[in-house]
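Participant: Structures are listed in the sections that come next.
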Structure 1
Amino acid sequence: MKMYIVVKDNIPDKLIPVITAHASLACYRKFEDNEQMKQWINGIFKKVVCIVDEVAFNNLKSESENILLTESRLNDKEVCLAFCPREEYPKKFKFLKMWTPQGIE
C-alpha cells in the first residue's frame with residue numbers, strides 16, 4: 001500500500017521536498033476516515049514521488065481520491081496531486097517517472 005504524490009516537472013527542485021511534505025499531510029487530513037488511509041497510516045506508510053508534464057498532470061486530476069495542491073510562493077500555481085493510499089493503482093501509474101533531485105542519478 002502506498003501514496004502517490006505527483007509533482008509538475010516545472011517546479012523548482014528546491015521547493016519539492018516541502019511541497020511533497022505538505023501534500024502527504026493534506027492527503028491524510030482529507031482522507032483520514034478512509035479505510036485504506038487508516039490501514040496505511042497504521043502500517044508502513046510508503047510514498048512514491050513522481051514528476052510529470054502538464055498534460056499528464058491534467059489527465060491525472062480525473063483519477064479518484066486525490067487532493068490538488070497549490071503553492072503560494074508560485075502565485076498559487078497548481079503544483080502537485082496526492083492520491084489516497086491504495087493497494088492497486090491504474091496501470092498508468094506504473095509508468096510515471098520517479099522524482100530525483102537534479103544532479104543525483
Structure 2
Amino acid sequence: MKKTPAPTAKRLLSPRQYRALRELLKGHRSVRDLFNKVRCNGVPQLIAALRAKGLVIHSVEKTGLDRDGQKIYYGVYSIDECSVDRATELVEEYEQREGLV
C-alpha cells in the first residue's frame with residue numbers, strides 16, 4: 001500500500017530549507033556558496049529535500065582551479081524556471097508562518 005504524504009510534506013520544514021531556497025531564487029549557487037549562506041553540512045541532502053517537495057533543481061558539474069592552481073570539480077545548483085513560482089510561494093508561506101514579514 002502506498003503511503004499518503006503528510007500534510008507538511010509540501011511545506012518548508014526548517015530554517016535551512018528556507019535559507020537554501022532563498023539563495024537559489026537569487027540565481028546559480030555552488031555547494032560552497034550554499035554551505036556558507038545556509039550554514040549547514042549536507043547540502044546535497046538539503047537539495048534532495050527541496051526536490052522531494054516537487055521543485056526542479058538542476059545540478060551541473062563545473063571545473064575550476066583551486067588557489068594552488070590545481071584543477072577542481074564542483075557542483076552548481078539552480079532552480080528550473082518551471083519551479084520559480086512554487087519556490088517563491090514556499091518561501092512566502094514560510095515567512096508568514098514564522099512571522100518574518
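Values in this text are rule-based calculations from the coordinates and carry no lab data. Bear in mind that the values here come from a model prediction, so they are computed numbers and not experimental data.
Participant: Assuming 14.6 is Kirkwood radius over Cα pairs in Å as calculated from a single structure, say which of 1, 2 it is.
Facilitator: Computed on structure 2.
Participant: Also, I was wondering about something else. Quick check: 31 is what I get for relative contact order in percent (Cα under 8 Å, 6 or more apart), calculated from one of 1, 2. Which structure matches?
Facilitator: 2
Participant: Kindly point out which one of 1, 2 the value -8500 was derived from, the read-out being helix-only ellipticity at 222 nm (-39500 (n - 2.57) for each DSSP H run of 4 or more, over all residues; to 500).
Facilitator: 1
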